[in-house]
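What follows are several structures.
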Structure 1
Amino acid sequence: MSATALHDHLNDAGSIWLEVARGDVERHSAAITRYFPAVSRRCGRTPLRDDDPRGLRYGTIDDAARGVLLGALAGPTRVDLLDDLYRHGDSGEKRGVLRGLHLLDDPDASGGTGIGSELLTLVEDALRTNDVRLVAAALQPYGAHYLGLEAYRQAVVKCVFMGVPLHVIANLAERQDAELARMLVDLAHERSAAGRDIPADIPAVVAAFPEYLHRADLPAALLFALQPAIPLYKE
């Protein structure tokens, strides 16, 4: 989210504070370590959209405000600063880093040189946690782009186990493949056999690979459940 659009979500004091902080970070990159922890208190923590009450897909106001500060970073110290902000930050600060990494991977928006996959380790660290919002943040554009295919598949399956809706995962419509569909059908079969509900967003992946519905061990009720449901994240 651009700084201009974000200001519509801030009160006057928060808007002024963020603009001052952004300017200071543009002049002195290291200043971000002073401002980053204060963002939630100064700008707020509420989800950006009413239709995303946990902030899993679109994030929260403080996520977006931290993204504004990350977008102001320039120079060769960016990677070290980002690593430090994540490693020493609380869960909100970690989410802010993860959701803002793609801003520094765009050469046009980051001084001509993107950060590439240098901070993929932060994404991998977040995916090892059981923090739903942190896992969702790890699978936004940066993480979803740089994760290897096997790691990406495993992350999608982990989201099913954790109750993270699959439509919040970036690039899923582009990165889904037959192996992921097979894994999800297997998971749906296991859950059905155990009398557990099948997450409503599994069918959106499986529908693209109908060959995995031609299994003799899939009962009619499960086949009915594995029908297309909701669209995947295409932003």
Structure 2
Amino acid sequence: MVVVDVLSFTTSVSVAVEAGTRVFPYPWRDGSAAEFAIARDARLAVGRRAVSDEQPWSLSPAALRRAPAPERLVLPSPNGSAISAAVEGIPVIAASLRNASAVGRWIVKQGWGTAERPVGVVGGGEHWPGQDVLRPAIEDLIGAGAVIDSVAAHGAGPLSPEASIARSSYAGIADVPALIRDCASGRELASIGFGDDVEIAIEVDSSAVVPVLVDGVFVNALD
């Protein structure tokens, strides 16, 4: 299963794993997250606005890029991280616009993406501000389409109708970065002072890492 949460969980995972950090997904940012981190001798990422000199790690990919890279990091998120942590029994890969092509190549190289060894691509989705109500997140549709486009370009298939629609959505966009900046999630992050996170998220195919969940922690499959 490929999890896509462009703004910002899987983008943050790509930044952290590039720096050599092992990332533990966790569904909730509460007291249990701190206990989970302590048990794994890991640092705990805080909320975007709670970053400090003592705790410089958060879901913000820009903050992760600025901070010293810890050996282990617990990265809570109600969307991409919760999905990743909930999956059992199959490999999980964290993909974003930054590493979609690398993920697609790696999947096909492993012999996946066929009728006998299918791949599921799941978008993290988003919530309306201050509400526990889901809203469309086109950045994740486009990110999923980018992964599917790479898988198909390297010979995998057949594609389901849903996968074909996602791929067409990505392939039909002339300027992906501009669209992500102007989508609801991109404008929301920029309006609260986290436009740098959007800019990192739209570094299309800038990363070669393939973060795979192994024993509950994301590591680079290419290491």
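We did not get these values from a lab; they are worked out from the coordinates using the rules stated. Everything quoted here is computed from the prediction, not taken from an experiment. Cβ atoms are built from the backbone, for glycine too; each structure is taken alone.
A compact table of results
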item	result
Structure responsible for -11500, with helix-only ellipticity at 222 nm (-39500 (n - 2.57) for each DSSP H run of 4 or more, over all residues; to 500) calculated and labels 1, 2 on offer	2
When distance in nm of label points 7 Å out along Cα→Cβ at positions 37 and 197 is computed for each of 1, 2, the largest belongs to	1
Structure (1, 2) behind the derived value 2.1 of distance in nm of label points 7 Å out along Cα→Cβ at positions 101 and 189	2
For 2.9 (distance in nm of label points 7 Å out along Cα→Cβ at positions 13 and 53, calculated) the corresponding structure among 1, 2	1
Given 29 for relative contact order in percent (Cα under 8 Å, 6 or more apart), calculated: source structure among 1, 2	2
Comparison of 1, 2 - label where Cα Rg over 2.2 N^0.38 Å, for residues 69-148 alone is highest	2
Structure from which 37, 18, 14 was derived, semi-axes √(5λ) of the Cα gyration tensor in Å, options 1, 2	1
